[in-house]
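J.: Given below, in the form of C-alpha cells, are the structures.
Nothing in this text is a laboratory measurement; each read-out follows from the coordinates by a stated rule. Remember, predicted model here, so these are calculated numbers, not experimental data. Cβ atoms are built from the backbone, for glycine too; each structure is taken alone.
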Structure 1
C-alpha cells in the first residue's frame with residue numbers, strides 16, 4: 001500500500017512522495033515512521049482511512065494538515081486550515097534569535113506575524129528566562145497560536161495585533177532585546193506550489209506587489225520597540241537579498257546589518273542591531 005501510495009503521489013508532482021506516503025501510514029497506524037517495518041498491517045478501517053488521506057495529499061493538501069502537526073526545531077505544532085505551515089528554513093532565523101537571547105539574563109523577545117507560533121514558542125521553550133510576546137493579526141491563525149501556546153509554552157504572551165498599528169506593544173517601547181519576524185513577503189503574482197496557492201492563507205504568504213508591504217511596518221515597529229543594541233531578524237524573499245539590507249541601512253536606526261543564507265545557500269533572512277538614538281536622530285526618531 002505504501003508503494004502504491006508513493007507512485008500515486010509522485011504522479012501528482014509531490015516533491016517527497018515516499019516520505020509522505022510513509023508518514024501518512026505511520027499516522028494512521030499510530031506508530032513512528034521508524035517502526036513501520038515492525039507494525040502490523042492495516043485493518044480494513046485503517047486501509048480506508050489511509051486511502052482517503054493519500055487522495056487528499058494527491059490533491060496537494062499539505063501533509064501537515066493531514067496529520068494535524070508540523071515539526072519545528074524541538075516542537076510539534078498543531079496546524080490546520082488557517083495556519084501557515086512553518087518551513088524548515090525558518091528554524092535558522094529562530095536559532096539566531098535563541099542564541100542572542102541566551103546571552104542575556106532576562107530577555108524580552110517579540111515575534112511579529114507569529115502565525116501558529118513556531119518562532120515565539122521555540123524561544124519560550126529553549127530560553128526559559130525569556131519573556132516572549134507572539135503577535136498575530138489573523139483570527140484563524142490566532143486560534144492555532146493560542147492552542148499551541150497553551151500546550152507548549154503557557155507563559156508566552158499571545159497578542160492580537162497588527163504590525164501596521166503604531167500603538168502595538170507601546171508598553172514595550174525601547175525595551176525589547178530581540179525582535180524576530182517571518183512576515184508575508186512573497187511578491188504578488190509569484191508562482192507558488194499548489195500547497196501554498198490553494199491551502200496556505202494568502203495573507204500569510206503574499207506581501208503586496210513588491211513583497212514588502214508588511215516588511216516595511218515590521219521594520220518601523222522594530223525601530224520603535226528595540227532597545228539600543230537590540231537585535232532584529234527578518235525573513236524575506238530571495239528577491240529581497242539586496243533591497244532589504246538596503247532598507248535597514250538607509251533607515252538610519254540600524255547598524256550591523258548582515259545577510260544570512262539557508263541550508264541551500266539561498267538568501268533567507270537579514271539581521272541588524274538597533275542603533276542608539278544619538279546615532280539615528282537624522283533619519284527619524286524611535
Structure 2
C-alpha cells in the first residue's frame with residue numbers, strides 16, 4: 001500500500017506544522033495548505049527533512065473556492081486519504097470589544113471553511129478504501145470560556161458538526177475524529193494571551209504533544225480526544241453539571257480581566 005496522503009490546513013502554524021511533521025515521520029505524503037508562502041516553504045522543508053513528501057497549496061480558506069482547493073489537493077498526489085482541519089482564528093478580550101466583522105471572520109474561518117472543505121472532499125474520501133477527517137478543536141469547544149466567547153462558540157459548533165458527521169458516515173469508509181487541545185505554546189497565542197496564561201498558571205502543552213495525540217487518535221480510531229488533566233475532567237463535569245464549573249470560571253474571569261484591557265487580541269492561521 002502506498003503512503004497515505006494527508007491534507008493539513010493551517011499548516012504554517014505551530015500545531016499545524018507539528019502535525020504535518022509528525023505524519024511525515026510515519027512516511028505520509030503531505031499537502032500543506034496556508035496563505036504565507038515563506039512560512040509554508042519552511043514547513044515543506046521540515047516535512048521533507050522528516051522523511052515525507054510535501055506539496056504546498058497556497059490558499060485562503062475563507063475567500064477561495066473550496067471545490068478548487070479540493071481539486072488541486074487531489075491532483076497533487078492523485079488522492080487524499082485524510083483531511084486535518086487546523087486553520088483558525090482566535091479573539092481574546094471582552095465580548096463587547098469584538099466587532100461584527102471580526103465575529104463574521106472568526107466563524108467563517110473556524111466553522112464555515114472546514115465544513116465547506118469537508119463537503120468538497122467527501123465524494124472523493126468516500127471513494128477511498130479508508131479515509132479520515134480530523135477536526136482540531138479546543139477544550140473551549142466544550143467549556144465556554146470567558147474572554148473567548150466567540151472562539152468558544154465556534155469550537156462548540158465544530159465539535160457538534162464533527163459528532164453529527166461521524167454518526168452520518170458511520171457505515172462507510174470515512175471516520176471522523178475531533179481533537180481538543182488545551183492551551184498550547186505557539187505563536188497563535190499572542191503576547192497578552194501568553195502573559196495571562198503564565199500569570200494564571202494555566203496548564204500548557206507544546207505543539208508536538210498535540211501532534212502526538214492526533215496520531216494516537218487516528219491509530220486508535222478514537223472519536224474524541226481531549227488533552228490534559230484536569231481539563232478533560234472539567235469537560236465531563238461541564239457536560240453534566242455546568243453550574244458546578246460556573247464559580248471557578250467566574251473567578252477566573254476576574255483574574256483575566258486586567259489582560260483584556262486595550263485592543264482586542266486576534267490570532268490567526270493555526271490553533
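J.: 1, 2: which one has log10 I(q)/I(0) by the Debye sum over Cα atoms at q = 0.09 Å⁻¹, as calculated, at -0.46?
T.: 1
J.: Here's another thing I want to ask about it. Starting from the value 0.95: which structure in 1, 2 was FRET efficiency 1/(1 + (r/R0)^6) of positions 78 and 102 (r between Cβ atoms, R0 = 41 Å, to 0.05) calculated from?
T.: Traced to structure 1.
J.: Where does the value 1.05 come from, among 1, 2, when Rg/Rh (Cα atoms, Kirkwood Rh), for residues 70-165 alone is the thing being computed?
T.: 2
J.: Another question, then. If FRET efficiency 1/(1 + (r/R0)^6) of positions 30 and 134 (r between Cβ atoms, R0 = 25 Å, to 0.05) is computed to be 0.20, which of 1, 2 is the source?
T.: Answer by label: 1.
J.: While we're on this one: Computing helix-only ellipticity at 222 nm (-39500 (n - 2.57) for each DSSP H run of 4 or more, over all residues; to 500) gives -11000 for which of 1, 2?
T.: It must be structure 1, since only it matches.
J.: Work out the source of 23 here, i.e. which of 1, 2 gives that when relative contact order in percent (Cα under 8 Å, 6 or more apart) is computed. Working shown, then result.
T.: Numbers: 1: 13; 2: 23.
For relative contact order in percent (Cα under 8 Å, 6 or more apart), the value 23 is produced by structure 2.
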